[in-house]
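Have a look at these structures, which come just after this line.
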Structure P
Amino acid sequence: MRKPNYQGGGIVNLMSSIIQARGGRSSYPALDALPVDDLARATNLILLVIDGLGADWLARHSPNGILNRARRGAISSVFPSTTAAAITTYLTGDAPLQHGLTGWHTYLRELGCVMTVLPGRPRYGGASYRRAGIDPVKLFGHASVFDRIQTRSVIVSPHFIARSDFNLAHAGRAEILAYDGLRDLFRQTLRAIRPNRRWRQPRPPDPNYLYLYWPALDTIGHEQGMESAAAVAHLAAIEQAIEDFSSAAAGTDSLLLISADHGQIDTTPRDNIDLADHPELADCLLLPLCGEPRAAFCYVRADRSRVFEDYCHQVFGDQIDLIPSRQLVEEGVFGFGTPHPRFMDRVGDYCLLPRGNRVIRDSLPSETPHAQIGVHGGLSEAELMVPLCVLAA
């Protein structure tokens with residue numbers, strides 16, 4: 001079983017390098033491929049996270065583009081290889097074992113329900129965290145990257161999520177700049193890194209850290225597939241925007257790091273396993289499937305654990321790997337060190353890892369079944385490995 005690299009070759013290590021380069025401390029090793037001193041020298045240290053950009057996919061679809069030319073290698077995401085877990089790593093510097101967010105659907109025992117943790121609403125629908133009277137800062141209990149570093153920091157985020165409960169809970173002291181569209185993303189970034197023209201006398205610019213997030217490639221992959229013409233065309237648009245930004249930022253002493261939260265794989269209708277077609281298995285569960293369709297956490301009734309195991313082995317033996325969640329923790333798949341105090345609450349008793357391109361899903365009565373083409377969350381190389389690209393301006 002492939003595992004994420006938390007020892008010097010993953011996104012958690014990239015964040016460790018950034019934190020240390022900006023005067024903070026991290027319990028994870030720095031990234032082997034990116035010395036801390038190289039980052040510390042840049043006045044403007046900029047991290048662009050392109051949601052859904054897999055390392056192999058990038059190499060296949062733009063071998064001669066600016067990103068592949070600037071590539072330092074491939075690094076691993078976290079597990080599950082999904083936005084809820086990986087973006088939280090980018091915003092905290094911690095692996096999932098510490099930050100405790102384990103998928104789009106995470107069971108929060110302290111709230112008594114399964115939450116869609118990024119929108120911040122119960123899975124069945126309803127009010128978001130703050131509208132329900134819940135302080136997400138206290139709920140998550142995370143130390144933001146922006147509070148762990150010693151320099152000015154800026155978040156450049158899509159307008160529709162820039163001041164969401166989740167973003168505000170992880171922004172710390174950072175300034176938030178909202179943008180609309182790819183061109184505006186880099187326009188806002190340029191505005192943040194250019195010298196302050198109010199100063200008449202030249203002075204050394206203060207160091208900055210900027211975090212940029214671009215979600216549209218992931219959305220296209222889910223809806224049309226990563227092998228679609230739309231996804232490839234969008235990659236070309238991203239690369240052109242980066243080219244333009246690099247030219248416009250010349251002379252600002254900026255170092256642009258580009259990576260991703262995860263890659264994607266494409267599925268077909270034949271790859272979908274619907275829990276509604278397996279009522280005997282569903283009857284074993286206390287909760288709906290949590291986590292992701294590529295890494296589903298199962299909460300099993302104590303008196304049905306043997307039935308659950310037997311069914312998975314006999315019916316899904318060649319389609320899904322059944323692994324006790326505690327085994328994944330012990331093997332370091334979620335990270336290492338001291339776990340989040342509620343971590344075991346959030347990974348259930350077992351994890352179902354569909355093989356190949358398969359996914360397993362269930363639906364609540366309030367949900368309309370929706371099969372995505374591009375998916376992620378598992379431990380395949382396509383999902384787990386993301387590029388690391390470095391451009392100087």
Structure Q
Amino acid sequence: MKNKTLIWIVALAGFIAGGYGLWDRLANGHVNAAYGSYVPWGLWVAEYTYFIGLSAGAFLLSTLVYVFNVRRLEKVGKLALLVALVTLFAAMFLIFLDLGHPERAWKLMFSTNFSSIMGWMIWLYTAYFILLLVEFWFALRGDLAEWSTRSALARFLTFGRRDTSAVALAADRRTLRTLGSIGVPLAIAFHGGVGALFGVLGSRPYWNSGLTPIVFLVGALLSGGALLTFVTALFDPNRGTEEHRDLVLFLGKIVLGLLAFDVLLEWADYSISYYASIPAHVDALRLVLFGPYWWVFWVVHLGLGVIIPAYLLIVGRRSLRNVAAAGFLIAVTFIAVRLNILIPALVTPELEGLEQAFSGPGLTFAYFPSLTEWLLGLWAASLAVLVFLAGLRWLPILTQPKEVA
């Protein structure tokens with residue numbers, strides 16, 4: 001209870017403090033953002049890819065329950081879907097405000113260029129969001145029907161379907177399996193599409209690789225799985241029981257395997273690029289490893305996001321607290337991975353001498369997020385946490401799953 005209260009307080013404080021960033025963006029547009037003509041994407045795009053990864057990863061792990069019938073993870077199914085929804089909302093809100101003219105976003109759908117990956121992504125996102133909402137409702141429907149006798153909200157959300165018989169619950173389960181089966185390739189396509197959006201840009205050699213979509217997908221599974229491990233450890237109603245401990249430790253094993261795979265991909269990508277020493281490829285990589293923000297890679301990502309969690313998951317693998325702490329560290333520090341993918345490629349001039357060719361507002365390759373960018377990012381993250389906490393409070397997320405024959 002104390003932990004939940006503390007999270008409510010921290011999230012509310014972030015929401016209030018970050019409100020200035022939201023006001024500044026709405027009132028002044030992009031004037032107080034640090035990006036410009038040469039560096040057109042900044043912190044908000046990095047956070048967008050971060051939250052999208054959390055959503056895709058959490059959703060794909062939910063399919064272990066609803067598609068592949070992994071009974072050991074039955075209790076985290078609804079929790080995973082809630083995490084996927086709130087992080088998707090945060091991602092979409094950030095990328096919406098990053099647009100120069102967000103009021104024209106509808107044109108992406110109704111004037112789609114299907115030869116563009118970005119054009120496909122708007123349709124994939126829409127399909128994923130609708131599918132996620134429908135699957136979330138079917139996962140909750142039986143519990144909402146039971147709650148309808150004492151909760152007006154639950155009664156409204158049942159939309160008249162209050163049958164809790166074994167036949168109705170079995171039908172819900174079959175629907176969930178169908179929706180989850182559709183969602184697996186959809187989630188892979190839309191988050192792989194985010195990686196492909198970077199990977200196809202030949203003008204940015206640091207991104208231009210067939211490995212980029214795979215790196216994004218594995219990173220999504222790792223960060224989403226780590227976040228799910230942490231929230232399961234913290235919010236599961238069976239905390240303190242041996243069953244809860246076993247569940248969290250099992251999730252920790254999954255996260256450890258994903259962490260090892262993610263590190264292997266990163267090593268392959270970095271070592272081959274660095275060994276080849278092709279200037280167009282290695283300049284951005286040198287910025288990651290030895291540039292002015294070297295500590296983002298070595299301290300935040302490698303130290304706090306890989307070495308310490310790996311130690312906790314291997315040496316302290318029998319401790320629920322250690323596994324939960326590892327999940328928290330991986331999930332929170334994974335924003336460093338997204339920043340190290342996005343920013344170094346943009347601050348590396350595409351042509352030698354371009355940084356001296358022109359001068360003026362926005363014509364610089366130096367970038368560090370402004371206060372407005374940090375505060376709006378804080379606001380979006382805090383809002384996602386508040387929506388998550390509200391979902392736990394007013395929806396039957398943590399109720400025991402019904403046994404269905």
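Read the figures in this text as sums done on the coordinates, not as results from a lab. Since this is a predicted model, take the numbers as computed values, not measurements.
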The value 1.40 for Cα Rg over 2.2 N^0.38 Å, for residues 75-162 alone, derived from one of P, Q, belongs to structure Q
If Rg and Dmax of the Cα atoms in Å, for residues 99-298 alone is computed to be 22.2, 67, which of P, Q is the source?
-> Q
Please state which of the structures P, Q yields 28 when relative contact order in percent (Cα under 8 Å, 6 or more apart) is computed from it.
-> P
When you work out mean projected area of the Cα convex hull in nm², for residues 227-330 alone for each of the structures P, Q, which one comes out largest?
-> P
Calculated from one of P, Q, helix-only ellipticity at 222 nm (-39500 (n - 2.57) for each DSSP H run of 4 or more, over all residues; to 500) reads -24000, and the structure in question is Q
